[in-house]
Structure I
Amino acid sequence: MRKAVIFDLDGTLSDSIASIKYCADRALAHFGYDPFPESDYKYFVGDGVVNLMKRALTAAGDSKLIHLEEALTLYKEYFAVDCMYEVKPYPEIPELLKELKKQGLKIAVLSNKPHLQTIDVIETLFGKESFDIICGQREGVPIKPDPAGVYEILREFGMTPEELLYLGDTATDMNTGKSAGAFTVGALWGFRDRKELEESHADAIIAHPLELLDYIDKSESARRNDYAGF
């Protein structure tokens, strides 16, 4: 029986690519670089703010990352103010969270977005105390795909990995969950495609959030048989 779900944030709970693009484009413009389309930012994101700016600067032509430190400072300043720019929850997410709580499951967020902005997005979209635990990127805690954040949440819940579902939209998420021993579910409504989720060996892949409910109390063999049809 699954007793908890850990959610990724960007591309899983929230459609937030516009806010990331808005802040990163402004940081790049400071150095005379052109903006990138959202489709590029969907691949720049996922591994923390440092990697986001490294990828954007490299794509812009700063292969030696000469402007990295200044660009990071600018991005963080912009994002601290505008992290909610055009951000919205994905369809069915509020209903999914309500149903999980109704069934008595614990729910947590684990994101590589800076911790304060992670809290801001969650509380703005879903309200205070909507999640039992919220963990963004913090000093001293390795970012995903390191499973340290998952283990921290499991300790707080007093649970084992076998009692956990991990839902995310990228290979980073699948690798995080699998490294911790959780059952991983890939989200097709997010920033990456089915191919990436399959290649990162997601235990299941779903097209709509409410499909996650099918994996709450099924046996492991039933879940595996379901996934065989993807």
Structure II
Amino acid sequence: MPKVLVSPVAFNEKLKLRSVIERYIHSSAYGLYDYMVVDDGSTDGTVELLAEYSSRGVRTLRHDRQKGVGAAIRTAISYARENGYEFLVIMAGNDKDNPDEIAGLLAPAINDGYDFVQGSRYKGANGVGGDMPFYRKVATRMHPRLMSFITGVHVTDSTNGFRVIRLKMLEDRGFDINQDWLDHYELEPYLMFKCIRLGYRFKEVFVTKIYPSRKLGYTKMRPIFGWWSILRPLFLLGLGIKK
């Protein structure tokens, strides 16, 4: 078994993060992989929550202030590379992903040599459950169509944060994940775009996505700023304005 790190990233998700961790501990993945939560400077008691699980194999890396989801993913990547992991599994810290599906995401990477395995709620079926807001239904369909058009590779779900990255791929100088403009939501589409454009092996695997009830909140992403944040890498990279 190659060395694998599973890493949810979270900011002020105390209520949902407890469920994220509990679901992982009681899943088929528990004990097979290392598990580390990246806390992006939470101020809602997340630190104390994570301390409760330190004796159960839950590691934590914490930013001293909020830096952005891209910066949090970059922290997970840096830690994984420095500590000899072969694969990094990124998950949402807001309880939308099913940890029992980790093995299915890893299988194409481990068994078939894929470098980037993207979880897709739209791959062959509609895997969306719960109360998904209308604007997200539109945006999560539009973004992969643009990604497909610009890269020339068919993509069904480019905004799903549940994915596997082969870390050796990032040794390629064509990747520059430390650019400041990638600190927020830009890093995730950047990684997919660069993987495809640089000729690495890309694959989608069906996963489910469960949206919480309205009272728990959908997401930290703001409809205008957040969606521009994940759209602009396609234009900036596609036009060669950014590298």
Name the one structure among I, II that distance in nm of label points 7 Å out along Cα→Cβ at positions 6 and 182 of 2.6 was derived from. II
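When distance in nm of label points 7 Å out along Cα→Cβ at positions 54 and 166 is compared over structures I, II, which one is greatest? Display every interim value, and only then the final one.
Details: I: 2.0; II: 3.7.
Going through I, II one by one, distance in nm of label points 7 Å out along Cα→Cβ at positions 54 and 166 peaks for structure II.
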Computing helix-only ellipticity at 222 nm (-39500 (n - 2.57) for each DSSP H run of 4 or more, over all residues; to 500) for each of I, II, the value -11000 comes from structure II
Quick check: 15 is what I get for percent of Cα pairs over 31 Å apart, calculated from one of I, II. Which structure matches? II
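Read-outs throughout are calculated quantities, based only on the coordinates presented, and are distinct from any laboratory measurement. Bear in mind that the values here come from a model prediction, so they are computed numbers and not experimental data. Cβ atoms are built from the backbone, for glycine too; each structure is taken alone.
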